Structure P
Amino acid sequence: MSRLQARFDALRAAGRKALVPFVTAGDPSVEATVPVLHALVAAGADVLEVGIPFSDPMADGPVIQRSSERALARGVGLRRVLDFVREFRLTDDATPIVLMGYLNPVEVRGAEAFARDAVAAGVDGVLLVDLPMEEAAGHRAIFDAAGLALVPLASPTTSPGRMAAALEHARGYLYYVNLAGVTGAAALDTAAVGRRLDALREGAGVPVMAGFGIRDAVDAAAVGAHADGIVVGSALVAAMAGADDVAGATARARAFLAPLRAALDAA
């Protein structure tokens, strides 16, 4: 059984919602990346999404764009990202890790080599923002063979036909983008998001994680009530930005995430 399946099964059995934080590898510093991942787990993270720094992150807003730029300036690319995962796995072999990024670094390495190296490092899944569903079959077959989950994305503008296809081919979970726009965009209409999530989950055969626009514990509880879990990225990245040292970065990570964990559990 994969780490993702085991984690979602355990959450379902306990009646709990998944908390999935996103961080950009290499930010707020190279040295803090792995300690921050451990701090997030200690604060209640169930799955970790780790961003692969990229020069043209078209789905991301200014906060994550700047974090990617900072990481690239520090020399963090795919090779270093996999090194971070290997280091994390030395002391945590249970928490699932999903890489989130863009197709170019995968294509440069080659899909088969990427899948093989990612799984060997301890990666469980991958989200490729700019891999269209209609063109994903080849990558999905390669990733399936390697044991790497290709997690699809869907949004309020996804047509019923494409949504059905996304659910049919989903591996690990479905990432539902709460609003049209980039990460860190405008405030959520949580009531409207909740109605869409309720309808989506009725026919979903995989857990549905809801992300984009979740800024705090209030948003987490409101959206989490209608999803199997929530993803938080820009607000966390912003909270850690400028941390002077590892201790500061890990303290900010824990302080940000713990209230979201408490809110999800209370709701």
Structure Q
Amino acid sequence: MSLKLGASLWGFYFGRNEATWPSLADAVRSVTGLGLGLGVEVWGAKGPADDGPSPDEERDLICAVSEAPFVSVHTRGDYWTWNPGGLRAEIDFASRIGAPTVVVHPGSLRLDRPDQRPDVPEIERILDFGRERGVLVALENTANALGVLDQALDDFGDDPAASNLGICIDVGHAFLSTDAGRHPIREYLRRYRGQLAHLHLHDTDGINDIHVAPGKGRIDWRDTLGVIEGIGYAGRAVLEVRQGGESPVEAFRDGVRLLAALAPR
């Protein structure tokens, strides 16, 4: 498979009893210990009440991610609304742990409200802040986000090398979208192929954003992988699964097995 697969640490924490939460470093080791060659995507906060790793915990995390093929960062939920200081803190965190990409939601850049214009000069300063630290900002699509992503490219340019803003296509979110015709995953991937810097892979029942492993929902993964191959994307693709009641490790195994079986030869 040409994609560089990784696993999100989100599944170790979301909807789970806090008493069972592993440290971020131990969650990373659970992924790298699978022997599947997976990178990791780190959420700096395990939950809404978590302030993030202490300096000692961060040092342990840095040691753990050094064993992974790659590391990326997903912005914590606290920063899914406009918070310039929080975004800079996430970029700094990504830089410290060696992550060249930080994934943000539209609300992080105040792009989720059509009645409110984003602060373009301040966002440009944040993007420059990331460039100075070697961290690309990747804007993720939520459902029905064509207008949001197009606006971002109109405001900041469609060349990530110049703007330091790339696109993260979340395949599950694309599948739930009604703004991209009969084959929304194909449309999202092809439309933003020139800006594609990251992928999130998970499955859905077509109604709810349930983040189950590929093959556990309704997405046509053979077609999806064919489109990814067709646009020439061979970068990072993170399994972002959070299956309740099942170990995320098992979900990662299931997802990798399914994708490997269906990948174009």
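Values in this text are rule-based calculations from the coordinates and carry no lab data. These figures come from a predicted structure and were not determined experimentally. Cβ atoms are built from the backbone, for glycine too; each structure is taken alone.
Tabulated values for the structure
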read-out	value
Distance in nm of label points 7 Å out along Cα→Cβ at positions 5 and 205 from the coordinates reads 1.3; which among P, Q	P
Comparison of P, Q by Kirkwood radius over Cα pairs in Å, for residues 85-228 alone - largest value held by	P
Distance in nm of label points 7 Å out along Cα→Cβ at positions 45 and 213 from the coordinates reads 3.0; which among P, Q	Q
Relative contact order in percent (Cα under 8 Å, 6 or more apart) - highest-scoring structure of P, Q	P
Which of P, Q yields -11000 [helix-only ellipticity at 222 nm (-39500 (n - 2.57) for each DSSP H run of 4 or more, over all residues; to 500), calculated]	Q
Structure with the greatest value (metric distance in nm of label points 7 Å out along Cα→Cβ at positions 13 and 53, set P, Q)	P
Answer label among P, Q for the case where volume of the Cα convex hull per residue in Å³, for residues 69-116 alone, calculated from the coordinates, equals 64	Q
